[in-house]
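See the structures that follow.
Bear in mind that the values in this text are calculations on the coordinates, not laboratory data. A quick note: this is a predicted structure, and the numbers were derived from the prediction, not measured. Cβ atoms are built from the backbone, for glycine too; each structure is taken alone.
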Structure I
Amino acid sequence: MKFVSFLLKGSPKFGVSDGKNITDLTNKISGSKTLKELISNNGITDAKKYAKENPGSININEIEFLPLIPNPGKIICVGLNYSDHVNEIGITLEKNPVIFLRVPQSQTAHKQIIQKPKVSNHLDYEGEMAVIMGNAGKHIEPKNALKHIVGYSCYNESTVRDWQQHTKQFTMGKNFEKTGSFGPYMVLAEEISDYKKLTIQTRLNDKVMQKASLSQLIFDIPTLISYISKAMPWQAGDVLVTGTPGGVGFKRNPPVYMKDGDKIEVEITDVGILTNTIKDEIV
């Protein structure tokens, strides 16, 4: 079952999609107005039942996608979490996960633009898998971590490389407007028997630039959830972006950066395909 956030005639909504039609769940389950509220209200089971009893009546071509969780409490990202990416960067592997934050206002959605900022020509792709948290928790043990996940999605954690490298803290390069693409759907964790069997691929203008298995994560998902929970309690609807494989543009020879008119896709098996077009910022 695929959950989606969207605009219909300018009104924000959420629902369940079969790929062609959407069942609108807005205000239908425990008064939940957003997907985040549905998760917080433990409404997934009721939502599944409602969607089965009420087939989708909204054609998917009538809607405008929103970031899957437009208003997460926090988006926690992981850097340097595939060995091939660590090697292409040319640094020593850290003993602990490299953690940084992305702000919700930097997000964009499936079939919406990723914006190339006016101040840079160094916009790079980073295909990643996103984890959506279902159950709140702190000091979570790795053996219990997967129980806290409600679903998975695709994320393109597009990065402005020259601004990322302004200082040792690379927050600026990771938070330009309309650079973090999230969606299109949330696939329930209960429908993914083993996330390590999933593969991820990033394509730029139909050319494969990144390809990996989620089994190649240096710090696996339970480890990440547990480590972060020691400092920041997880809340329902929080997002964990798990890291990008090798093949990023700025380490290619010559470097490859996204430009106006390019098409970028992130595909994860059994999860979905996230598609965006690059558009120059107009000021």
Structure II
Amino acid sequence: MIDLHVHSTHSDGTFTPAELAEHAISQHLSAFALTDHDTVSGLSEAFESVRDLPVEVISGIELSTEYQGKDVHIVGLDFDWHDLHFCSELTRFQDSRNERNRKMTEKLAAKGIAVSMEQLKTQFGDAVLTRAHFARFLYEHGYVSSMREAFSRYLGDHAPCFVPREKVTPQMAVRLIHQTGGIAVLAHPMQYHFSDAQLKDLIRDLKSEGLNGIEAMYSTHTPSQEKKIRHLAQTMGIAISGGSDFHGTNKPDIDLGVGRGNLHIPDSALENLRKHRDRNKTA
């Protein structure tokens, strides 16, 4: 059993990469992919942590992009994360996120909320700051009663302190992952609330760039949703991926490898994704 969508303290998770490795063993996983948001800074620790352990780490990342006005995430797997072009482009993505965060602190300040980039960095260290970090800051400093309220009142897509990022398209993300020899996967497709036609159009657009897979096995998918995505993948000629989207205590109802108890991602899922990538390379 494996998990191909996992977060650490290097983005918005609460487990360090080393803690993830230990937890993966306790969950009887043979492998997990560390897919932090727009960063690979945790991969060195992750690979080092499993050196003498019976679990494999898959290089990963979750790239944040924009499509038709919505955040769409592309998971990259099994790529060369030392590639110089990749690192350069990733720095550009991170600079875009940093500028967005600065603007959000200004909007929050206008609402009477005292938060600065310095305070966030002090509290969260070197983590790539996401809206989840802002939400936790607001909750822990008494501005809201829950992280959910932080999103609904201030940080959600239609809330007053939301700031869109510089447009990075999912097509750009897929190309970048492929340039490093990786596998590109459309993450949690049901979260975008696209119509069937819109989702097919997105997959068709990304497949032209070499999209390899789509997350059908996912913590919040119902059996009917998983069946729908599996059928769509088969129809569109892409492979099936799966992941818990584990964040530790930031998503306390979701556990590594099993999600809400409904997940079982076989090792063959990664094997099939790799086969799809290799076929595309020779096509």
Structure III
Amino acid sequence: MAEDVMIAYEDVHKRFDTPVLSGVSLTVARGETLSILGTSGTGKSVLLKTTIGLITPDRGDVKIDGESVYHSSRTGIRDLRRTVRYVFQYAALFDSLNIYDNVAMGLDPETIKSLDKKVMLERIATSLENVNLDPGKVLSKLPAELSGGMRKRVGLARAIVGQPRIILYDEPVTGLDPVNAATVNRLIMSIAERTKVTSIVVTHDIEGALEMSHRVALLDNGKLRFIGGPDEFRKSDDPLVMAFADRQAAARAALKLIEHETSDDDNEPGSAHAVSIGV
């Protein structure tokens, strides 16, 4: 797709006890859906959280629509954050609030003040309908009264009610069975297609990522190892990418990597194999 950059990660570094991100540079186009894959602990969620300042990089910058998240004025940063919504791993609903109030949390205070009660109810109801929930059945319920899949969808409704330009999804299908996971993935696709929102999805769901994304990024030990379209990902001969692209290929990829490393070792001067050839 055309490169009209909405989000730019520029040489992003972050360490805690050990390095988590080591110079990640990556751009996301306006209206693009990008999925970020990687093994646990490789920095996926940390990178996502740097987008809106939930975690501050030690070095580097993140820009939204050309404006720095970390070097703009307070007003500028506040305005940038208003255009972004974050969908947390376990929906992060407020247990003591009903579904109406939980979804309303996705609206900024100025919008809430400007809307009369009827318009606000209509907007919240529409957001719930857009994630296949019946407002009449769920608005007055508490989160504990809903299934895990329904709570995930309420989290999506809260994200879209404020009509953001960017949605960040942190493991949106974690804890869901395959049917509910597929439902959530389809909703993410539907939201992106309908609203043209820019989306970044951190996920372990390889199949869902390849289905819903324009491009897929793979992080490995805090570095960007692969970036490309789903077809490029499937056809890659990188052993780690192969392992993610096809779980059945994981063993073959690992064996190929081991054989390659063994071959390199055998041909190193001083190796047992090299010595035997030379005798």
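The greatest value of distance in nm of label points 7 Å out along Cα→Cβ at positions 6 and 22 among structures I, II, III is that of III. Among the shown structures I, II, III, from which was the value 39, 19, 16 of Cα extents along the principal axes in Å, for residues 86-133 alone calculated? Derived from II, not from the others. Here Rg and Dmax of the Cα atoms in Å was derived from just one of the structures I, II, III, and that gives 22.0, 90; the source is III.
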